[in-house]
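Down below are the structures I want you to see.
No value in this document is a laboratory result; all are computed from the given coordinates. The structure presented is a predicted model; accordingly, all values stated were derived computationally and were not measured. Cβ atoms are built from the backbone, for glycine too; each structure is taken alone.
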Structure P
């Protein structure tokens with residue numbers, strides 16, 4: 001169960017990375033414009049590199065857990081609790097980010113600038129599922 005969920009979350013994040021790249025480099029007009037895709041905190045070229053590295057890591061974690069072997073498949077004491085708690089904090093921070101964004105930038109209500117927030121929830125979900133995998137393997 002964990003492998004397919006991790007694969008789905010990885011695929012969703014890959015769609016986000018691809019969508020943003022299509023807007024940035026191919027000028028695709030049927031997707032939201034570039035300002036909707038990121039906050040501008042990190043320049044896009046650097047962000048793209050980070051996203052691609054993150055996708056590689058997500059793919060490796062997914063492959064290892066799906067197969068039940070590999071670096072990320074081995075149960076490590078303390079990982080499950082840390083990952084589950086971290087994912088919860090991450091998700092709460094994204095809820096707060098959304099609330100403060102809507103307060104500070106009322107012109108963006110309700111959907112303006114939420115693409116990054118939505119995909120941070122995807123990443124939080126990935127971390128949560130990975131934590132649950134380690135919990136299930138530990139409790140096994």
Structure Q
């Protein structure tokens with residue numbers, strides 16, 4: 001969700017944002033990813049109870065998804081039209097990411113209005129890209145934006 005929030009924040013205050021770096025950015029995930037992962041029972045639980053908790057590799061308690069999150073997400077969808085941000089953007093994505101398909105970063109890159117967009121795909125990289133080499137790539141991306 002961080003990549004989606006990053007984009008919404010930049011759209012809200014483009015004059016205060018000089019560049020963006022996203023790791024496994026998943027804008028519109030409540031429409032693009034979540035529905036495909038929900039079973040009919042889980043969909044029913046969201047409708048009837050207003051929420052469902054799904055297992056997560058990153059939190060033993062799982063992740064809570066609410067009907068309010070999904071409805072709010074629909075009011076903030078970005079990928080259906082060009083995204084009017086004209087700033088440098090660096091997107092990093094692991095090819096072994098089991099949570100967010102790397103193709104979503106390519107789709108986001110296509111939608112961004114900026115001509116200064118680079119996508120780095122990391123062979124063997126997971127969703128968090130938190131290994132030493134991955135953190136080095138992130139530092140390089142940040143250094144490059146700061147130098148520009």
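Here are some notes:
- Structure from which 9.6 was derived, mean count of other Cβ atoms within 10 Å over residues 55-62, options P, Q: Q
- Comparison of P, Q by distance in nm of label points 7 Å out along Cα→Cβ at positions 7 and 103 - largest value held by: P
- When helix-only ellipticity at 222 nm (-39500 (n - 2.57) for each DSSP H run of 4 or more, over all residues; to 500) is computed for each of P, Q, the one that comes out at -11500 is Q.
- If FRET efficiency 1/(1 + (r/R0)^6) of positions 47 and 87 (r between Cβ atoms, R0 = 41 Å, to 0.05) is computed and equals 0.55, the structure in P, Q: Q
- If distance in nm of label points 7 Å out along Cα→Cβ at positions 63 and 127 is computed and equals 0.5, the structure in P, Q: Q
- Structure (P, Q) behind the derived value 1.00 of FRET efficiency 1/(1 + (r/R0)^6) of positions 23 and 79 (r between Cβ atoms, R0 = 35 Å, to 0.05): Q
- Parent structure of the calculated result 3.5, given that distance in nm of label points 7 Å out along Cα→Cβ at positions 15 and 71 is the read-out and P, Q the choices: Q
- Source structure (of P, Q) for FRET efficiency 1/(1 + (r/R0)^6) of positions 95 and 111 (r between Cβ atoms, R0 = 25 Å, to 0.05), computed value 0.95: P
- Top of P, Q by relative contact order in percent (Cα under 8 Å, 6 or more apart), largest first: P
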